[in-house]
1. Can you tell which of P, Q yields 10 when relative contact order in percent (Cα under 8 Å, 6 or more apart) is derived from it?
2. Out of P, Q, choose the structure whose coordinates give helix-only ellipticity at 222 nm (-39500 (n - 2.57) for each DSSP H run of 4 or more, over all residues; to 500) equal to -16500 when calculated.
3. Given a value of -0.46, -0.54, -0.66, -0.90 for log10 I(q)/I(0) by the Debye sum over Cα atoms at q = 0.07, 0.08, 0.10, 0.14 Å⁻¹, for residues 4-203 alone, calculated from one of P, Q, which structure does it belong to?
4. Quick check: 1.00 is what I get for FRET efficiency 1/(1 + (r/R0)^6) of positions 148 and 332 (r between Cβ atoms, R0 = 35 Å, to 0.05), calculated from one of P, Q. Which structure matches?
5. Tell me which of P, Q gives 1.42 when you compute Cα Rg over 2.2 N^0.38 Å.
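Read-outs: derived from the displayed coordinates by stated rules, not from any lab. Being a predicted model, the structure only gives us computed values, none of them experimental. Cβ atoms are built from the backbone, for glycine too; each structure is taken alone.
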Structure P
Amino acid sequence: MVTVAEAEEIIRSQVRHYGTETVAYQHAQGRILAENLLADRDFPPFNRAMVDGIAIHFDSYQRGIRSFEIGGVQAAGDMPIPLTAPHGCIEIMTGAALDPTLDTVIKVEDIRINDRVAYLNMPLVKKGMYVHTKGSDKKKHELVAAANTVVTPALIGLAASIGKTELLVRKPPRVIIITTGDEMVSPSDHPTPYQLRRSNGITVQAVLQQYAVSADLLHLLDDYDLIKRELSRCVAEYDVLLLCGGVSKGKFDHVPHVLDELATKKLFHGVFQKPGKPFFFGSHGDHALIFAFPGNPVSTFMCLHRYFIPWLTNTLTLKPPIPEYAVLQHDFSIAGNLQYFAQVRLQSDEHARLYASTVGSNNSGDFSQLNYADAFMEFPLGDHAAKKGACYRIWRCHFNK
């Protein structure tokens with residue numbers, strides 16, 4: 001048995017990297033960028049109008065001119081039209097490039113046009129107003145997106161704007177999720193009064209999809225030879241095995257014995273925590289890592305977010321998230337001598353302070369409240385009476401709730 005802190009450190013020591021690959025930017029959302037993206041030209045690449053209106057040379061305004069003859073109309077994408085007279089202007093649309101003879105834009109709401117003459121309806125004009133200056137966002141060759149960041153819709157838009165139609169991204173590990181149990185049937189089946197529909201593997205698979213990891217799913221009956229045969233195959237074909245169930249001390253909990261026979265290196269088996277005490281972690285040679293979670297749904301969900309997701313983000317070379325804490329809104333009693341994780345709902349006040357209220361029960365099989373929980377609150381080992389107003393670490397368990 002190890003403590004939560006020891007388990008965390010052991011798992012962190014097994015961070016691995018799986019190389020890179022190039023994908024089309026349309027298919028890169030959620031992946032981790034593996035290269036710096038640089039501006040291929042100045043942004044914006046020209047002085048551009050920020051509003052619809054007229055473009056003038058500010059010196060004309062300074063000389064007292066308040067009405068301007070329209071010398072042309074220019075839309076975005078058109079060749080810039082130069083001024084031909086000091087009292088002239090160009091009627092211009094948002095996004096249109098300004099000729100070097102123009103340096104100030106007055107928006108359409110502040111002018112009155114009559115017989116191709118624009119009259120000012122505003123008391124003060126400032127030089128350069130409503131002009132988006134060339135290179136003011138980014139200069140050519142400047143960094144627009146750094147490696148080791150998540151590819152978001154905004155980043156995809158940036159990639160498109162610099163002509164980067166393919167992106168170098170981190171390869172995620174090849175993951176298989178393995179559930180066990182004779183009592184578990186497919187979600188599409190009608191269970192007997194003593195069976196349950198499988199949900200653990202499907203839940204884990206859905207969580208990983210949020211991190212752009214496409215995991216395979218396998219269910220095994222409680223048959224020793226079957227489990228041994230399939231685990232032997234999986235440790236050769238996958239980088240990570242996520243097992244749900246079969247790791248405790250019951251007569252049909254074959255997973256630890258099978259892993260031992262397969263010469264898996266046990267890094268720990270058992271953590272001083274609730275839920276998730278029987279959690280097993282090990283490695284098979286220099287290749288596969290095995291995260292074997294207890295089968296109770298809350299145990300699986302908590303261990304996944306407390307241990308595997310941090311390992312995954314480190315593996316993908318993302319910066320670890322800043323630790324989050326919340327203030328407990330009520331007293332909370334903790335039974336036993338294990339480090340406890342409680343399901344909590346979060347809310348914040350007008351000062352951005354985060355508060356937590358527990359939901360659900362102390363039963364790791366009671367997973368009906370997971371849909372209402374925003375995070376797990378981690379209480380210190382040996383803490384039996386958490387007090388209202390005390391601050392504790394939280395681990396969010398929804399990607400973007």
Structure Q
Amino acid sequence: MERYELAEAARRAGISPDQLRRLVDLGVITPDAEERFTTGHVLRAELVESLVAAGIPLDGLGAAIRGGQVSLDFLDEPVFDRFSALGGDTFAQLSERTGVPVELLTLIREAAGSSPPLPEDRVRAGELPYAEFIETQVAAGFDPIAVQRLLRVHGDSLRRMAETEVAWFRSEVVMPALAAGKRPDEIFGLELAHRLNVAVEPAVIELYRLVQTGAWTAVIIEGLEQQLAAAGLHSRLEHPPAMCFLDITGYTGLTQERGDAAAADLATKLARLVERISMRHGGRPVKWLGDGVMIYYKDPGPGVVAALEMVAGVAEAGLPPAHVGLHAGHVIFQEGDYYGQTVNVASRIADYARPGEVLVSQEVVDASSGTEVAFREIGPVELKGVAGAMRLHAASGPG
């Protein structure tokens with residue numbers, strides 16, 4: 001275990017040496033016999049600063065720790081080894097050293113969910129690997145907007161994962177341990193907590209690699225198809241992609257009537273059903289919207305088949321009826337989401353659909369030849385926010 005002199009420990013914690021001495025005097029931190037400090041002490045100092053900023057009196061905290069009512073010893077557990085201390089360079093110095101614009105480097109901390117740092121603030125050790133990743137992109141001439149876009153998606157996605165993980169740990173480990181009489185500071189020392197800590201990172205990384213394999217395989221196949229088509233060895237039907245919106249009828253009323261727990265249970269059941277069926281037909285759920293979901297399909301025909309299966313599956317699961325709208329056309333992919341008129345029109349079609357109904361545009365019908373789906377035209381329809389009447393069709397299964 002690394003040990004630091006007082007000045008270095010204070011620097012890593014982002015406080016002054018006098019502030020660290022104050023924590024020692026109050027008994028909040030107890031250095032070793034040689035007056036040196038560990039990583040756990042650095043974490044204590046950082047946490048105490050956050051507690052004081054939140055309004056907890058430092059003197060009262062010190063008294064509670066000295067009296068044994070409160071303990072911060074859990075910060076010595078291995079689970080907290082990954083907490084990142086401050087390094088030596090400021091963002092401005094790192095920018096000068098790497099040639100990366102300082103605004104790109106400070107965005108790393110912002111993407112991780114913290115307040116935007118100033119150029120003179122010090123970089124955390126855990127921020128350096130992503131800074132190197134950005135440096136590689138900048139050196140290769142990548143568009144800064146594309147660099148920012150990827151960084152924001154990484155940050156948003158990982159933050160959602162971390163927040164969900166905390167809620168999971170609280171419900172499955174913390175609350176049962178408290179009910180069994182464990183003190184809060186004892187929980188991170190439990191064997192189960194240690195096993196979960198050891199297992200989670202490699203599990204998430206390997207799952208990411210599986211997802212990454214699927215995404216890159218799709219790109220590779222598309223590139224090979226283009227090469228074969230250019231060589232006259234392969235031809236494929238060119239279909240525009242389709243955007244699909246599935247909404248649950250009466251979701252808001254259900255939430256008000258049955259409460260948040262029932263709404264969360266409904267959302268979980270719906271997510272499982274949608275992911276299973278949409279992905280089986282080449283779709284990719286893009287965005288959950290509370291009472292529904294937006295799904296991207298490379299080919300419209302399979303998207304219609306999936307929509308019909310999802311509506312039937314929702315009914316079979318005893319959930320409130322779903323209604324679906326699909327439209328095909330050009331879309332813009334940016335920051336993990338899809339944009340453009342095709343998306344807007346698909347959403348408006350879904351709004352127009354009745355419970356249990358799958359409505360599609362003429363563009364979807366035209367691109368769905370060979371699909372075993374029946375279409376019944378319901379006539380030109382005026383949709384809110386869409387210029388001109390649209391020819392809509394109600395989809396149904398064969399026969």
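1. It must be structure Q, since only it matches.
2. Numbers: P: -4500; Q: -16500.
The read-out was computed on structure Q.
3. Of the options listed, only P reproduces it.
4. Here the read-out was taken from Q.
5. P
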